[in-house]
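Student: What follows is a set of structures to go through.
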Structure 1
Amino acid sequence: MEWSATDQFGNLYEGISDAQSFEDLHPHLTSLIERLHERVGDAFGITVDVGYCEIVGPDPENVAYVMRVAWLEGQDKGEVHARISEMAEEICGEKGIDGVTVGMG
């Protein structure tokens, strides 16, 4: 997953995911979680917005990373939330990261 700064200050980074399934999304979500953890430590949030085809963090009011996932368009919001929550829990468990929440935008 490649991340690009959208401004000269490094306040907001954008990544484009080419995932076409939840399995494809796993390494991209891992990259997002690693980046967020590096930036803010433990206890951050990931917000999934199916309507905008985005996964953002660390907080919907203070976004530092935006991952665009075109494949999310038209997906069932409940299933997306459940699957991404499961993946995030698994990734965080493997990486020893605590306090991560997944919300819907």
Structure 2
Amino acid sequence: MIFFKPENILKNSGEYRAFDEQNNCLGFCAFTFQGYEMKITELDCEDETIKEGLLRSALNLCANRNVFICYIPRELLSLACKKLGFGESKLKVEIPDALAGSCGGCLGKME
């Protein structure tokens, strides 16, 4: 089983980390947020499914703080990001759209 835990949640920034049952860190996602916008600043995980979980966790935390738009740097793009609606020509998503439904492949979001 994989656990996603928020860490270092401050006024305008935070992290999510993924852990296995032995408490080994499997990856992390760092982000900043202010007003209606957030930005993914770091995303480190080898497994794309866990990476998607980290992203969804961060998006959900910020959505609960009235954040609406998420930006990601081009160098952090991966298959997990594309499943949420990000792409080479689309480096921002509306969080409700990114979190809606299942994966982006099913929703026709992938470029």
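Here, each number is a calculation from the coordinates, and none is a lab measurement. These numbers were taken from a predicted model, which means no experiment stands behind them. Cβ atoms are built from the backbone, for glycine too; each structure is taken alone.
Student: Suppose distance in nm of label points 7 Å out along Cα→Cβ at positions 20 and 60 works out to 3.1; of 1, 2, which structure was it derived from? Can you show the working numbers first?
Tutor: Values: 1: 3.1; 2: 2.2.
Considering all the candidates, the number was obtained from 1.
Student: Compute mean projected area of the Cα convex hull in nm² for each of 1, 2 and report the one that scores greatest. Spell out each step's value before the answer.
Tutor: Numbers: 1: 5.9; 2: 6.4.
If we compare mean projected area of the Cα convex hull in nm² over 1, 2, the biggest value is for 2.
Student: Also, quick follow-up: Between 1, 2, which one scores greatest on distance in nm of label points 7 Å out along Cα→Cβ at positions 36 and 68? Don't skip to the answer; put the middle values down first.
Tutor: Working: 1: 2.0; 2: 0.3.
When distance in nm of label points 7 Å out along Cα→Cβ at positions 36 and 68 is calculated for 1, 2, structure 1 comes out on top.
Student: Out of 1, 2, choose the structure whose coordinates give helix-only ellipticity at 222 nm (-39500 (n - 2.57) for each DSSP H run of 4 or more, over all residues; to 500) equal to -12500 when calculated.
Tutor: Values: 1: -12500; 2: -7000.
Value -12500 for helix-only ellipticity at 222 nm (-39500 (n - 2.57) for each DSSP H run of 4 or more, over all residues; to 500) corresponds to 1 out of 1, 2.
Student: Could I ask something else about it? Who wins on relative contact order in percent (Cα under 8 Å, 6 or more apart) among 1, 2, i.e. which is largest?
Tutor: Working: 1: 29; 2: 19.
Result for relative contact order in percent (Cα under 8 Å, 6 or more apart) over 1, 2: largest is 1.
Student: Moving to a separate point now. Output the label of whichever structure in 1, 2 has the greatest value of distance in nm of label points 7 Å out along Cα→Cβ at positions 44 and 76. Write down the numbers at each step before the final one.
Tutor: Working: 1: 3.1; 2: 1.3.
Comparing 1, 2, the top value of distance in nm of label points 7 Å out along Cα→Cβ at positions 44 and 76 belongs to 1.
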